[in-house]
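Throughout, read-outs are computed from the coordinates displayed, never taken from laboratory work. Computed from a predicted structure; not experimentally measured. Cβ atoms are built from the backbone, for glycine too; each structure is taken alone.
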Structure I
Amino acid sequence: MSTARSFARAGALALAALVALAALAMQTAAEPRPTHLVGVHPFVVGHIATGSRTTPYTTALCRSLLGISCYDPNQLRQAYDLAPLYGQGLDGTGRTIAIVDAFGSPTVQHDLNVFDSTYGLPDTTIQVIRPVNEPYPPFDPTNSDMVGWGVETSLDVEMAHAIAPGAHILLVETPVSETEGVQGFPEIVAAENYVIDHHLADVISQSFGATENTFPDFATGAQSLLNLRSAFVNAAANGVTVLGASGDAGATDYQSNASDLYPMRVNSWPSSDPLVTSIGGTQLHLADTSGQRLAPDSVWNDGFGATGGGVSGVFSRPAFQDKVQGVVGSQRGTPDISMSAAVDGGAIVYYSFVGTGWHIVGGTSEASPLFSGIIAIADQMRGSSLGWINDRLYKLGPHGTDRGVVDIVGGDNSFAGVTGFPTASGYDLTTGWGTIDAASFIPRLARGNGAG
């Protein structure tokens, strides 16, 4: 059994992964064992990647080999009730999803082609741009940071395409890794402003973040963070939706050393920004070969990680959250809505830049691109970009399943010894309003104002 490798931010998740890997090593089976089970960083804690197979995993195989579930794109499409929309020709055609990642992946087009042909999805050509006027380092497969971002890129592109197969994918690469605090964000902001200024996308998905407390002047107002908001202001003014993953360490997150978690509740940005829609994480419970549910979705908290959620230490409560003041108090609360993110229920992803084969990946890095596909389909139905959606979303949320918003109750996002927030009926600080039934949710979101 090969030694588990840590891709940058191992932390608590890597420890859990190592324990799981040790347990696997004691088992016997005819199938080959996973070659690695590691924690990777692009989003604060990051996500979990496991295994490396030349043929895809199935749910049954994941349960047999790994003791966890995993799901392919067709299971996810079924779970979110997208077939009625696809039947109407609503698949994101004519809309563009921008995926923002440091470094990108040198094999992203090939890998998406393999993913598509395996699961019967339509081929699409990814447009890759490098808009930052700085040198871009060559991709180094021995560089753990670049490999982590490569995994992130594969996950982002494949999940967005799985949900909105007709949408154009714009991969926006930046030359500097985002870590904690300010690093990497100036380049991200410049890249996103380029996309917005040149009208290149309808929705931007961000599967990364930094703990608010790690910005150098957090205690005195975090002006260094506030100085980085220009792309979000620009997006709101120009009708571009911006999404941000809520995090993978429950109610806590990483300190400036990128190794230790805070021993108290904290939040991360850009998810906490009121101009961003914060996407939290759920755990799906699906049948072996379909997207039929064995049980209702639950909050993601499976021992590998937990959905980020809590209140901002920088932003006060925005007007769209006034009706949930009893939950968020005087501060901005996250997340707003949630999608699949659990490691036990992870996404089946293909990449070949290193460890060629099929892998299982989880984290809110999955949830954000999944929801970007939902936005692309809503934009197609509406005939124009929705732009900033938080006001619309909070008008739909209280109507629940009548508007395609599926409440999640039971569990919490406590993690690494930090007491989190409980799920509750209606809005909460673990899954936001819950998750969605796309066939009902998308038409309501496209019409806006909670219309029936």
Structure II
Amino acid sequence: MASATRRGDTYTIRTSLGYDSKGKQIQKFTTWKPAPGLTEKQIEKELERQKVLFDEKCKGGRFLDGSMKFADYADYWLAEYAEKQLRPSTVAFYKLMLKRINAAIGHIKLEKLQPNHLMQLYSNLSDGGLREKRTLSPAGNFREVLKSHRLSQAELSRRAGISVSVPAVLVKGGYIASSSAQKIADALNMPVYKLFKLSDDGNKPLSGTTVLRYHRTISSMLEKAVKWQIIFSNPAARVESPKAERKEARYLDEKQAADLIQCLQDEPLKYRTMITLLLYSGMRRGELCGLEWPDVDFANGLIDINKTSIYVAGKGRIDDTTKTFASKRVIKLPSHVMALLAEHRKEQMTERLNAGDKWVDGSKLFTQWDGRPIYPGTVTQWFIDFIKRHDLPEISLHSLRHTCATLLIFNGTDLRTVSKRLGHANMTTTANVYTHAIQTADERASEVLSDILSPNKVKQA
């Protein structure tokens, strides 16, 4: 049974949970302060109730305090908050970051965690000290390996139980973790040494933007610990935020965008439709892969964006909610884009007939040959290959979203309209990302106004 000791106007309540492996008694403590205005008798009665509650919490494993290690708290935070409240893709990203975080501070008790521990962590991340040491890169042309086994990147990722992005990295000659390399070797029934070689790129420093994400994640976790009354203050709040590099959004200008559209004409209809849709709508890759035919209003030329398709390691491809509430939106598309969608729908129906009983019923706009939803990573890899084949500017798939927004701003579309089309939560986000376009549009406006109000024209008027 818990006991209580009075200390001024508060009471220290303690209970014993037996002994540890070294014979040391395990004790838990908490502090209780009576509400103002209670009589001695009322305090005595409430104190007994608090002692019983505290005793039950501790013996039921529901009492947390600052003596727990950061790694143990991280597991609790993931189970009790992140996995219940956050999107699966966000949780997967946090778990990935926690591997490095726990390697540095996981052994430290929450109550002992100091700003200098976090500053050292950020320093190590910045110079590559906490990156995975043992990384492997392809021993040869990995695309040829896939061809020899008659496997697509998506199929290999499914068989090996790895992210669909891993084969894409290998095709480009990049490096991967040794654990992923072993899974691939097992799936192909080949020894690791024949497929991969040691890479020295594993210690490449993380960018300032990525280090800032680590800081924000740790700060958010510790702020929740303060709210749950596990610790009294957040040590991350006393650390200066790491500096993030400000990068301009990469985009195509009008001529380059026109060249890209021209190059698409000889490409497979499915991919031509996807890239055209991304360019004209400004939607995200996941939003594109999440579209279903009921979301398309052919009569009015509208697309209802209400979900996103993502790949989560260990779970595969899943549908999730949009990035934010504002990301749910309905946008208008030109008639020729809707006509391209209608043409793609006819081709999909033909594919369904050809696949016969192998077709997996569903309503996705973009599918694999057998009707299963297409992987987002497949679209990305196709676009990378497309850019290289046509010697187009080196942009990412996400650059099509930036191109859409930039061209709209350049040509006088107001910021509120652009923000809503992109699904941003507020116009500030749009303004911060597209500063370059806004400045150029403002310069154009100045020139137009100067032309309208030039002294000669005013005199003539």
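If you rank structures I, II by relative contact order in percent (Cα under 8 Å, 6 or more apart), which sits at the top with the largest value?
Largest value of relative contact order in percent (Cα under 8 Å, 6 or more apart): I.
Can you spot which of I, II the value 28, 25, 23 was calculated from, given it is semi-axes √(5λ) of the Cα gyration tensor in Å?
Only structure I yields this read-out.
Between I, II, which one scores greatest on Kirkwood radius over Cα pairs in Å, for residues 106-337 alone?
Answer by largest value of Kirkwood radius over Cα pairs in Å, for residues 106-337 alone: II.
The value 0.15 for FRET efficiency 1/(1 + (r/R0)^6) of positions 226 and 330 (r between Cβ atoms, R0 = 30 Å, to 0.05) was derived from one model only; which of I, II is it?
Considering all the candidates, the number was obtained from II.
Can you rank I, II by FRET efficiency 1/(1 + (r/R0)^6) of positions 274 and 402 (r between Cβ atoms, R0 = 30 Å, to 0.05) and just name the one with the largest value?
That would be structure II.
Identify the structure, out of I, II, from whose coordinates helix-only ellipticity at 222 nm (-39500 (n - 2.57) for each DSSP H run of 4 or more, over all residues; to 500) was calculated to give -15500.
The value was obtained from structure II.
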